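Novice: Structures follow.
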Structure 1
């Protein structure tokens, strides 16, 4: 039976699960294909715990961690309310196709509503067809304000 829990960053089992699931995701082509650095592995949980606007949700199959969502609260100026950005979604390869991501998202949505959020946001790679299909089933759609202006595009600029 799959158990969905709100991660407690001070719980060693939760901290370990978070790092291991995120590392597996990072190693996947959808996550960039590279393992987490030693710095990230050693500092991530403490850094997340220091930020009250960040939360994580874990899925366990018995004692085995099998799913993770990391989410970050932002703010919608147009709605003058918080929003929640789903930053990482990871399900262990051994447990994909079992509805675990949907269970994780249900808990994320509950937390977002508790925080008074107006919406959930996320980014997804064009080539990740299974994730895109899941997100559409969950009610996500491409972001646009005016159809004449087209859909928003996610962009980044790395800072040294």
Structure 2
């Protein structure tokens, strides 16, 4: 497998090894081509799964540049749970309904992360729209939909 531009070679090696189980519950690899350069990118990212939506979400900082290759819905490969699986990915850069769903799901699952980012849930467990908007101005969410039925396994 030609890997092109590498981000964090140690994590890539670990995710591609038989020891992937040490980190694959929270990390996966995005494998895609640059939209202008046609260069191959391999990016390890932290993810979380919204099993109800059959979707994986990745948040990244707006100032990173690799996500710009995924602004339109893009066919990619993901290294996920020890398999390489085809997926559709799209970067969301606004605080619309998709971003809001991803953020609400993420922070419900990981409330400590919400506190880390200075967000506080209301009585109903959701976050104020202005908090979502402030978070969205600093982050991009990558929406990933695995395309192989075998990939849609219950979280381990």
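A short reminder: the numbers here are calculations on the coordinates, not readings from a lab. Note that the structure is predicted; figures quoted are calculated from it, not measured. Cβ atoms are built from the backbone, for glycine too; each structure is taken alone.
Novice: Between 1, 2, which one scores greatest on FRET efficiency 1/(1 + (r/R0)^6) of positions 79 and 95 (r between Cβ atoms, R0 = 25 Å, to 0.05)?
Specialist: Working: 1: 0.10; 2: 0.30.
If we compare FRET efficiency 1/(1 + (r/R0)^6) of positions 79 and 95 (r between Cβ atoms, R0 = 25 Å, to 0.05) over 1, 2, the biggest value is for 2.
Novice: Rank structures 1, 2 by distance in nm of label points 7 Å out along Cα→Cβ at positions 15 and 111 and report only the one at the top, that is, the highest.
Specialist: Working: 1: 1.8; 2: 3.0.
Greatest value across 1, 2: structure 2.
Novice: When relative contact order in percent (Cα under 8 Å, 6 or more apart) is compared over structures 1, 2, which one is greatest? Before the final figure, lay out the partial values.
Specialist: Working: 1: 18; 2: 25.
Largest calculated value belongs to 2.
Novice: Moving to a separate point now. Which structure, out of 1, 2, was P(r) over Cα pairs in 5 Å bins from 0, in percent, for residues 31-86 alone derived from, given a value of 4, 15, 26, 30, 17, 7, 1, 0?
Specialist: This figure was derived from 2.
Novice: A follow-up question, please. Looking at structures 1, 2, which one was helix-only ellipticity at 222 nm (-39500 (n - 2.57) for each DSSP H run of 4 or more, over all residues; to 500) calculated from, given that it came out as -6500?
Specialist: Considering all the candidates, the number was obtained from 2.
Novice: Next question, about the same structure. If Kirkwood radius over Cα pairs in Å, for residues 55-134 alone is calculated from each of 1, 2, which structure is the one that comes out at 14.2?
Specialist: On the way: 1: 13.3; 2: 14.2.
This value belongs to structure 2.
Novice: To test your reading of the models, identify which of 1, 2 gives -0.70, -0.91, -1.02 for log10 I(q)/I(0) by the Debye sum over Cα atoms at q = 0.14, 0.16, 0.17 Å⁻¹ when calculated.
Specialist: 2
Novice: Here's another thing I want to ask about it. Kindly point out which one of 1, 2 the value 97 was derived from, the read-out being volume of the Cα convex hull per residue in Å³, for residues 63-102 alone. Could the numbers behind the result be given before it?
Specialist: On the way: 1: 84; 2: 97.
Computed on structure 2.
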